[in-house]
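Read through the structures below before going on.
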Structure I
Amino acid sequence: MKFKTLLTINSALAFISGIACVLMPAQLLASYDVSLAPMGLVIYQFWGTTLIGLGMLTWFARSVRELALQRRFALALFVTNGLSCVMAVRGQFAGANTFGWSIVALYFLLALGFGAFVLIKPRV
């Protein structure tokens, strides 16, 4: 897979998820059998704004051609998605419903994709 393609996928997922977190946090969390107090919903909306920003950054990073800079982006996104995968697994063991495993899989696949760009030397 090309780096630009992986960034496009990451961007779309982050942007769409971010919008959903901001506009309908309670409904989104209900799909995981989770409910929050009003302030918890606000914090979840803040998380949504972060996802929107990440979606925009990864969209803009698609135009980067310098290999060293691409690898730095890949490392940052590998760490971000890897840690998010760990947190999602933690959430699953804390009692989220089975739908939450889809989030674990999503973060795992993104971490795997970006990790490949960090660890494997691209052919020039």
Structure II
Amino acid sequence: MELDQLATVERHEAGAEFQLLNPATGEKEDAIFKVQGTDSKAWRKAQKEQRRKFQDQEEIDFFDHEYIWPIIASSIIGWQNLEKAGKNFPYSKENAEWLCENSPYVVNQLFSFIVDRDNFIAD
């Protein structure tokens, strides 16, 4: 087996592009996100932080929006073609956090994309 097939961190760190889907039609929108994968340092660090934050709770729903949005926000490394109130909504860590906290639909789409390792495999 080729060792490069097993060393996934570099590809997950580099990120992959995801095109947002319209919630009503399922059609692709103009908005494109660049996100890091589950093997990235950002994903693993955010996941550890969330586990610590929720460790005292008896039951944790790892798919609950309040648990997952900070992990997704930390995995976003860029985007294109997003607007807020008719104006360009530029990428920043703060804007990614706001978007993820306030847009469960976006978080769900990004989560599904990020956890699919095939999206981070080089051709």
Structure III
Amino acid sequence: MILIMFPPKKLETVSIMLLLLAACLDFIINISFGYWRANVKKFSLQWFLSIHIPIPFIILVRIYTGIGFEFITYPIMIIAFFLGQFAGLKIYSYRKKYSFAYLSSCLVKDLYEEFKS
């Protein structure tokens, strides 16, 4: 709670760990949105939404971890964002290539259907 009210001004050990935690959460959140983006037409409304819907969640992660909006945090968070999107795309491509089941745009639903059967 103290970190949220008084974020560190320079990158200290605590803030580096929080930045890495926020980047990992950013990556994990974007995997499912990258999976969704892989199954829709490029530049459609769904494609646009799959890129922009995670942004409010990333802002909440930034606020609750206390890393704030310092310039030094942007490159790491942007890299984690795009790596998550790319990982979701690769997961969809791999499942489409090697799976015989119908694939939807939802990673959670597809994994549930696979493990259920």
Here Cα extents along the principal axes in Å has been calculated and equals 49, 43, 27, so which of I, II, III was it run on?
II
Looking just at mean count of other Cβ atoms within 10 Å over residues 24-31, which of the labels I, II, III belongs to the structure with the highest value?
III
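Kindly point out which one of I, II, III the value -27000 was derived from, the read-out being helix-only ellipticity at 222 nm (-39500 (n - 2.57) for each DSSP H run of 4 or more, over all residues; to 500).
Numbers: I: -27000; II: -12500; III: -24000.
Here the read-out was taken from I.
We did not get these values from a lab; they are worked out from the coordinates using the rules stated. Computed from a predicted model, the values in this text were never measured in an experiment. Cβ atoms are built from the backbone, for glycine too; each structure is taken alone.
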